[in-house]
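Colleague: Before anything else, here is the set of structures, which you'll find just below.
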Structure I
Amino acid sequence: MTLTANTISPNTFSPKQIMTINMNGIRAATRKGFWDWFAPQDIDVLCIQELKAKEEQVPDEAKPEGYHRYYHIAEKAGYSGVALYSKVEPDAVHVGLGSVDPDVDWSDMDAEGRFVMADFGKLSIMSVYFPSGSSSDERQAIKMTFLERFLPLFNRLKDEGRELVLCADVNICHKEIDLKNWRGNRKNSGFLPEERAWMDKLIERSGFVDTFRTLYPEKEQYSWWSNRGQARANNVGWRIDYHIATPAIASKFEKIEVYTDSWFSDHAPVLATLKD
């Protein structure tokens, strides 16, 4: 059940650090040393996309002490999946888009394991893996229907009085500054005019905040690099991993770092630090 403005608990959890990462497989990221790097970090909430594993396949190293863990697993083996780890136990956890939006048919996306949301008082943090449309026209059409369904849900949660932090691989670059080769990608999924128009609606009309771009309006920083060619070596990347928030909680974001000293995935961890 979605907590409304009239049923919000008194939980006052105020996370200081929120990390999001598309792992492109939690088992692969574990082998590449992610959890060894993560252990000394002081992360309050970790949002993961692309688990590519069943819950029983999650490595022991990926179950750090002191964290409550919640998963949305895809029905298809080795595909999609998201997770949310929190040091503080949430008031409620919602697994699957249908759990917070029962009047809309989300069965296709919930079969793919794309949504976990944790409520802490009036704050909700969600780990979401948006569909990619790069593999086929059919998947691009599915991506667009996802976007059409998701924005009204996001707006409704805000209108109910919730402060929201969306940690997500959105699979869209909003502005030209968000990808290196924007001219060559204007007809490709991830930078199509209709996708960018949706981001306009999300940020410029609905009032949500792209926290990174607000803090660093002119910084060329990417979070995903193709495995093809020398994209990573030449920093030919895309910024598709976001912390998107409602204005009040967004105002607490004071620093966002994209960690690229080590590689655990084709995406980099994106770490947000918030004020007290």
Structure II
Amino acid sequence: MELNQMRYFLEVAESQHITNSAKKLHIAQPSLTQAIHRLEDDLGVPLFVSKGRNIVLTEYGRYLQKKLIPIMEQLDMLPEKLHTMAKLADKTIHLNVLAASALITDAIIEYKKENEDINFQLLQNSQDALYDIEITTRISNNSDKNIENINEFICHEKIYLAVPNNEKYSSMKSIDLKTVMDEGFIALAGLKQFSAICDSLCQELGVKPKIIFESDNPTAVKNMIMANMGVGFWPEFTWGSVDEKHVKLLEIEGALCQRDIVISYNLNKLDNTNVIGFFEFLKSYLFTK
């Protein structure tokens, strides 16, 4: 059965009058009659019988009408349902967070205060391109002259060495990593991009830290450093501030110890207003850090 055949049948079944139905459907009466006859031929049963100047449903026609009414109601509701789905999708922002996860979480919490109807889905997959906004990081390079795209924002962040705020370090403002190679290092492990950046910096400076604790959980690494269990690399603002009574941040000598936080977005939706809105919010949120 074709969709038009079903619509024609239901209209005729309702009016029980070919001429009136043809007018309502805006088609010629012979065309409507032929459509009904073709439907009966396809089904192999009579759907209508003549009764005076009108027609009435047969037993088969009543059965078909009963079955088709809910189907057509569902079909008629599909455009509205799809429109609703699209609106819900437009209100859900998919984030691929490969860096600065704690900062991005704080930004989402702040954004939701004024945008309660916006939903977020977070993933952490460097191979996944199905995202609305991605947050990643890379080591900064002063010779990199790439121009930022309109859908990309780059924020620079210094990388410090976090050390105990004790007599040994209290008077220092910067440090040569070679002087702390005997100190135990607390390090971020796994495939975290910040870990790769720190490894690259150490390689550039010709040092090999003595790792005494390693975790792929940034919170665990931060807590160990804050507890003075060892020294470690500390990004300027994405990990938050340190307790200055116990921990001191020193600039690292001999290299550009800085990374880029890169935020970019894709235009995946019918309406990307909310995606661009949160992207702009992230830009301003990072500016305040």
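Colleague: Going by FRET efficiency 1/(1 + (r/R0)^6) of positions 47 and 247 (r between Cβ atoms, R0 = 25 Å, to 0.05), which of structures I, II comes out largest?
Modeller: Numbers: I: 0.80; II: 0.00.
Ranking I, II on FRET efficiency 1/(1 + (r/R0)^6) of positions 47 and 247 (r between Cβ atoms, R0 = 25 Å, to 0.05), first place is I.
Colleague: From I, II, which structure was helix-only ellipticity at 222 nm (-39500 (n - 2.57) for each DSSP H run of 4 or more, over all residues; to 500) = -13000 calculated on? Display every interim value, and only then the final one.
Modeller: Values: I: -5500; II: -13000.
Answer by label: II.
Colleague: As an exercise: percent of Cα pairs over 23 Å apart, for residues 71-206 alone, calculated from one structure in I, II, equals 36. Which structure is it? All intermediate terms of the calculation are to be shown ahead of the outcome.
Modeller: Numbers: I: 36; II: 58.
Attributed to the structure labelled I.
Colleague: Another question about this same structure. Computing FRET efficiency 1/(1 + (r/R0)^6) of positions 23 and 119 (r between Cβ atoms, R0 = 35 Å, to 0.05) for each of I, II, which one ends up highest? If you can, show how the numbers build up before the last one.
Modeller: Values: I: 0.90; II: 0.15.
Answer by largest value of FRET efficiency 1/(1 + (r/R0)^6) of positions 23 and 119 (r between Cβ atoms, R0 = 35 Å, to 0.05): I.
Colleague: For distance in nm of label points 7 Å out along Cα→Cβ at positions 55 and 175, find whichever of I, II sits highest and give me its label. It would help to have the intermediate numbers written out before the result.
Modeller: Details: I: 4.1; II: 9.1.
When distance in nm of label points 7 Å out along Cα→Cβ at positions 55 and 175 is computed for each of I, II, structure II gives the biggest number.
Colleague: On to the next question. One of I, II was used to compute distance in nm of label points 7 Å out along Cα→Cβ at positions 167 and 199, and the result was 2.1. Which label is that? Write out the running numbers ahead of the final one.
Modeller: Numbers: I: 2.1; II: 3.9.
Traced to structure I.
Colleague: Which one of I, II has P(r) over Cα pairs in 10 Å bins from 0, in percent, as calculated from the coordinates, equal to 7, 31, 40, 21, 2, 0? Don't skip to the answer; put the middle values down first.
Modeller: Values: I: 7, 31, 40, 21, 2, 0; II: 5, 21, 19, 12, 9, 8, 8, 8, 7, 3, 0.
Going label by label, the one that fits is I.
Colleague: The value 78, 30, 14 for Cα extents along the principal axes in Å, for residues 39-126 alone was derived from one model only; which of I, II is it? List each step's numbers first, then the result.
Modeller: Numbers: I: 40, 34, 16; II: 78, 30, 14.
The structure behind it is II.
No lab work stands behind these numbers, since they all come straight from the coordinates. These figures come from a predicted structure and were not determined experimentally. Cβ atoms are built from the backbone, for glycine too; each structure is taken alone.
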